[in-house]
Each structure stands twice: as C-alpha cells, then as structure tokens.
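Down below are the structures I want you to see.
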Structure P
Amino acid sequence: MRANRSVPPCAVIPVLTYPDPGVAAEWLCKAFGFTVRLRIANHRIQMKAGDGCLTIAEGNVMPNNSQIVQIRIVDAKGHCERARQNGAMILTEPQDHPYGERQYNAQDFFGHRWDFTETLADVAPEDWSGGEFHLE
C-alpha cells in the first residue's frame with residue numbers, strides 16, 4: 001500500500017457534513033478537544049481525534065442519526081463536562097459498563113451524535129455475559 005502525506009493514516013475515516021466546515025471545526029475543537037490536521041480550501045477539514053481521524057465537509061444534509069461516531073478518550077467525566085460547557089447536548093451522562101468501559105453520548109450543534117468511551121479495565125466478554133464471541 002502506498003502512503004500519502006495528505007491523507008491520515010487511519011483505516012476508517014468518517015466524513016460528517018456541516019453547512020460551514022470552519023465553524024464546525026472550531027466548535028469540535030472547543031467542545032470535544034479535537035485538533036485540525038489539514039484544511040482544504042474552505043470546504044473540507046481533516047481533524048484528529050486522539051489516534052483517529054475524521055473529515056468535516058461542506059454540506060447542508062441534516063444527520064439522520066442512523067450512525068454514531070465513537071471516539072476513544074482518557075477521561076470521560078472531564079470530557080463530558082468540557083463538551084457540556086461548550087454547548088454539546090449530553091444525551092447520556094458518563095456511565096460505567098460491565099464490559100470495562102465508561103461511556104457517554106452527546107449531540108453536537110448540527111445534530112451529529114457522538115459516543116465517547118474510556119477504557120477502565122480489560123474484561124473478557126465471557127466475564128460480562130457478552131455472549132459467545134470470537135476475536136479474530
């Protein structure tokens with residue numbers, strides 16, 4: 001596989017549309033702590049979210065909430081407070097789950113839904129009644 005410095009090294013890169021990508025990028029940086037990786041004119045912005053990436057593109061298509069972007073973070077409670085203080089609608093407060101994650105859900109100013117997850121413990125699926133799993 002060839003490398004391209006203008007494309008993030010991530011294998012999956014969600015693309016979210018907003019009417020004004022610049023406004024969206026600024027808000028996502030303040031509320032969720034993302035950083036801008038690359039600006040392409042005024043219509044497309046690549047962003048970093050931890051080790052992951054996402055792209056903000058110009059468009060007026062309202063989200064239909066058929067997808068949620070999940071981002072791994074370090075401090076779910078602190079992250080949630082930062083998001084709330086910057087105008088995110090908190091849909092579920094940080095909650096600890098038996099599978100070893102602390103998670104919360106938020107909605108941004110344009111309606112995109114986000115799931116933020118913090119790993120608390122390495123718990124095998126059979127230890128939390130996760131059913132039959134086969135990791136490959």
Structure Q
Amino acid sequence: MNTGDKSYVFVSDASDVGWARRTALELASALHFTPARAGALATAVTEIARNIVVHAGRGTLSFAPVTDGMREGIVTVARDEGPGIADIARAMQDGFSTAGSLGLGLSGAKRLVDEFAIESAPGAGVTITMTQWAKNDPRDE
C-alpha cells in the first residue's frame with residue numbers, strides 16, 4: 001500500500017472541526033470520490049474531530065492519499081493525548097457517551113468508512129485510523 005503527501009489539521013476548537021471536514025472533502029474531490037463516499041468520509045472526520053475537541057481538548061488529523069493495487073483512497077489518522085478510552089468495546093457501542101451526547105460518534109464514524117481502527121489506553125490518548133476507498137470495489141464503474 002502506498003501513501004502520498006499528507007495534509008495536517010490541528011484541532012482545538014469548533015472552527016478546526018470544520019477545517020478538518022473541508023480538508024477531507026477537498027482531498028476526496030481531487031481523488032474523484034463519488035459525492036456519497038466523500039460525504040461519508042467528511043461526516044466520519046467531523047465526528048472524530050469533534051470528539052478530540054470534547055474529550056481531549058486538542059489533537060491532530062492527518063490525511064493522505066493511498067493506493068492499493070488499482071484502488072485509490074484516503075487514510076485519515078486522528079491522534080490526541082487526552083485521557084484515553086478505558087473500555088474501547090463499550091465506547092464503540094451505540095448510545096454510550098461520557099459527555100451527555102447521543103453516543104453515536106465513534107460507532108457512526110466506523111459505519112461510514114471502509115476501514116476503522118482505534119487504539120487507546122487510559123492516560124495514553126487515542127489514535128484512530130480510517131480508510132475510505134474512492135469506490136467500494138476497483139471493478140465499480
């Protein structure tokens with residue numbers, strides 16, 4: 001799998017969440033994503049960036065184009081140095097929230113992208129890696 005040049009967004013407030021969303025949409029447009037796939041990625045990025053602001057206060061998102069054979073996509077890596085997640089399995093359940101929200105951010109983001117991985121430990125921050133391919137299958141036209 002090959003990755004290209006990365007774009008970075010530093011996230012510490014609501015305006016940065018919008019910046020992260022726009023960055024995802026611009027890269028998706030450059031890679032000729034369908035509007036639906038670009039929108040799904042942008043929504044997942046919005047959820048994860050918002051979680052950084054709410055739970056960690058600040059963090060970064062990196063965006064890189066990626067190829068795997070004939071597939072083209074975007075890998076987004078979100079990192080923070082916040083309090084971390086004690087129980088990832090529980091945090092990934094719909095309805096679980098430590099901030100009084102609907103509790104759909106992490107689980108919703110996972111459903112919106114093709115590949116999703118989360119790493120965390122209490123006191124160690126969170127790293128989320130999401131990959132969205134331009135098409136579901138390279139044979140899609």
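One of P, Q was used to compute distance in nm of label points 7 Å out along Cα→Cβ at positions 72 and 88, and the result was 1.8. Which label is that?
Of the structures listed, the value fits P.
For mean projected area of the Cα convex hull in nm², the calculated result is 8.0, so let me know which of P, Q that is.
The structure behind it is Q.
Rank structures P, Q by relative contact order in percent (Cα under 8 Å, 6 or more apart) and report only the one at the top, that is, the highest.
Structure Q gives the largest value of relative contact order in percent (Cα under 8 Å, 6 or more apart) among P, Q.
Figure out for me which of the structures P, Q the number -10000 belongs to, where helix-only ellipticity at 222 nm (-39500 (n - 2.57) for each DSSP H run of 4 or more, over all residues; to 500) was derived from the coordinates.
Q
Every number here is computed from the coordinates shown, using simple stated rules; none is lab data. Since the model is a prediction, treat every value here as computed from it, not as a measurement. Cβ atoms are built from the backbone, for glycine too; each structure is taken alone.
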